[in-house]
Structure I
Amino acid sequence: MKNDWNPELYLQFEKERRQPSIDLVSRIDKKNPQQIIDIGCGPGNSTQVLRYRWPDSKIMGIDNSEAMIAKAKRDYPDQDWNVFDAATEMIPGKFDIVFSNATIQWIPDHPGLFRKFTDMLSDGGILAVQIPLFWNMPLGKSIQKTSRMVRWANRIGKIHELFTIHNPVEYFEMLSKLFDRVEIWKTDYIHIMETQEAILEMIRSTGLRPYLDQLGEDEKSGFTNLILEGIKRDYPHRENGKVLFPFERLFLIGEKC
């Protein structure tokens, strides 16, 4: 990906992005954790959910995006933010909770990544992860199909390989080797959108971003227009004019007893 993230575009749908963090944090059974790390904290919106639940804990937010960390520092200047690449760098210290919301799909080798996260946990520590199941959705499948068209295939036909997402059984096998207690569940969030174009805007800063980064400015509109056609087909207006956008997410918790 050539360009950094756009925090302002990302936060246009802050409510939809925050709710999975709220749901994941609510399932973490941990009293008075001393040290927490939010891996892939973005502009700090998920970190605030952690801070609200555990206001006395020391919480560190890390992200490999300089733009996202700069935004977090501006909005929450009294908190601990660091530019850090969890995929390639070793994170120092031990944590009672290792938290990651909608991040690890960008990182390959999940068995190795979970071993790394486990090594970061203190005794009795908890790993809590949320993964968007983007490619299970009609929109994700439409993006893959469009990217493989002759017009785009040479440059973006294999972009989906940047994402790493396994099925729940595979994640259970990974986590059960490392943790004494494992929880796995899925939630299908039904986002009520004002327009079909709003769906396009919501994914422009996330799942669609690596595709657009490989295209010239004159090509981006052609590609997004095709994606919008698919959105209009798969996500029709309801009787009151709203558009329902189901978004499936997978949640994982591992605990070292």
Structure II
Amino acid sequence: MHGLLDIQFERVGEKTIARTRAQCAPLKVLKAFYPEGDSPAHLYLLNATGGVLEGDRMEINLHLAADAAAVVLMPAATKVHPCPSGDARQKIRFRLARGSVLEYLPEPLLPFSGAAFFQETDIFLEAGASLFWGDILGPGRLAKGESFAYRLFENRMKIQDAAGLIARESFQLAPSLAAVDGLAVMEGASHMGSLYVIGPDDKIEALLNAFRGVEESVVYWGASLLSRRGVVVRALSGETPLLQALFSKLREIFREIVLSRALPPTRRY
């Protein structure tokens, strides 16, 4: 199955409008809502089925026009079902025009026993665009006794602008071939979180210093400057809510320093 979402966010006067340019099951988009006034537009993306199956190809394209602002959420974790002889794949593309702001906060990715999943993310930002993008990988269905029972997870990501590459990562976890819970991989943790924050050049040092001032004793994490324009955060934990709580604190800082606004009164569930 080839699921497709192609969404364009445009600024019309003071309001950000979300226009669906293409939509193909099982991926669906709900009507945008506005808990913060005319902008940003808040949007839920969802998979209308029980998860991602072998052979599925998912594609999510988000385009933000100049000065548009969007908060993109998901109501549930992405569940990747067993892939006995093949794999499932997801391609994500963000294109942020000058002055636009995207906050993208998906729920965790959960690869079930025997799953093989490839994810590729391609982000391009024009000058003056800002990004808050989080990603969480879980170990599987812990309630069923599955922990790192998937065959393969491969992740590739790059962030670029007109001047060239800002960040790139590529890694592969293959628990079926080698243990991933030891040193230099998961370090005994079960959940891994990544966060990329891009903002104005004159705000980056303040962001990093504020991030490093957050006290979080139950999550192993650190923050570093990217080569240009932003900050990267890596975190390891034993529970999804702990990572989400940390990311929420960092998002609150991002909003205060970069957007001069507080977190919105929204719920995912």
Structure III
Amino acid sequence: MLNFNTITVAFIVLLLALIGVHFFYSFPYYVFGILVLLYAVALFYGSYNLRSNFYLKTISSAQTDRPQIAISFDDGPTPAYTPEILNILNEHGVKAAFFCIGKRVKENEELARRLHEEGHLIGNHSYSHDMWFDLFSSKKMTEDLQLMNDTTAKVVGVKPRLFRPPYGVTNPNLKKAIRKGNFTSVGWSIRSMDTVARDARKLYEKVTGSLKPGAVILFHDTSKATLDILSRFIQHAREKGYEIVRLDKLLNLEPYA
């Protein structure tokens, strides 16, 4: 499997080989530039492709033939859409996973407690979800993740063990923070892209057309489009024979520390 370690070792070996060849048979220096560029492209791909497991192992689906799927939401809780999403889930008897932002848990304590009391899973999606989170040091990332857990423990009474990287981006610093905090990194197999979707019909077609056993669907409880299609999506999945189970059950993971 191609990952950060294997790519880096290969890059170093090739670089040393090129230096050796260049010593005996001179060639243009841009060849070194091409090698560095290819290495940079590989690192970029690994950082922005969560399912590649490039920097760290991330569980993004269940390897199963059983017709089971899980629904997850990122970035909440927010008063705008989370309550209505909860109403729909309760109406259909569905338990979902909510990867919450810690500062929003603090701002919406009653809503966070409602998530837990109604049987939904609460996961760690960082405290700040800062736009520069990916550039944080491993120490600052560790502190951010711990603050989210401490806030959730104070408000709800549980400390999440499941973590979903903000923006789906990983790097060596985040790997260190996840290991230090004893988190399990969880991704998705169907990314709805509902944060940019404006057409509810296209969003519905995208997620229903990608369903398969073991799928983990990524929605956001900050999206009007998701609210508009959620009930219909649940009905469609069940009509196709899928059972919607809570994420930790689907992936056989312990949700809390």
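None of the figures in this text is laboratory data; all of them are computed from the coordinates on show. Keep in mind it's a predicted model, so treat the numbers as computed, not measured. Cβ atoms are built from the backbone, for glycine too; each structure is taken alone.
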**Q.** Label whose coordinates, when distance in nm of label points 7 Å out along Cα→Cβ at positions 194 and 218 is calculated, return 3.4 (choices I, II, III)
**A.** I
Q: For helix-only ellipticity at 222 nm (-39500 (n - 2.57) for each DSSP H run of 4 or more, over all residues; to 500), the calculated result is -15000, so let me know which of I, II, III that is.
A: III
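The value 17.0 for mean count of other Cβ atoms within 10 Å over residues 34-41 was derived from one model only; which of I, II, III is it? If you can, show how the numbers build up before the last one.
Details: I: 24.5; II: 17.0; III: 12.5.
The read-out was computed on structure II.
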Q | Top of I, II, III by relative contact order in percent (Cα under 8 Å, 6 or more apart), largest first | A | III
Q. Can you tell which of I, II, III yields 38, 22, 16 when semi-axes √(5λ) of the Cα gyration tensor in Å is derived from it?
A. III
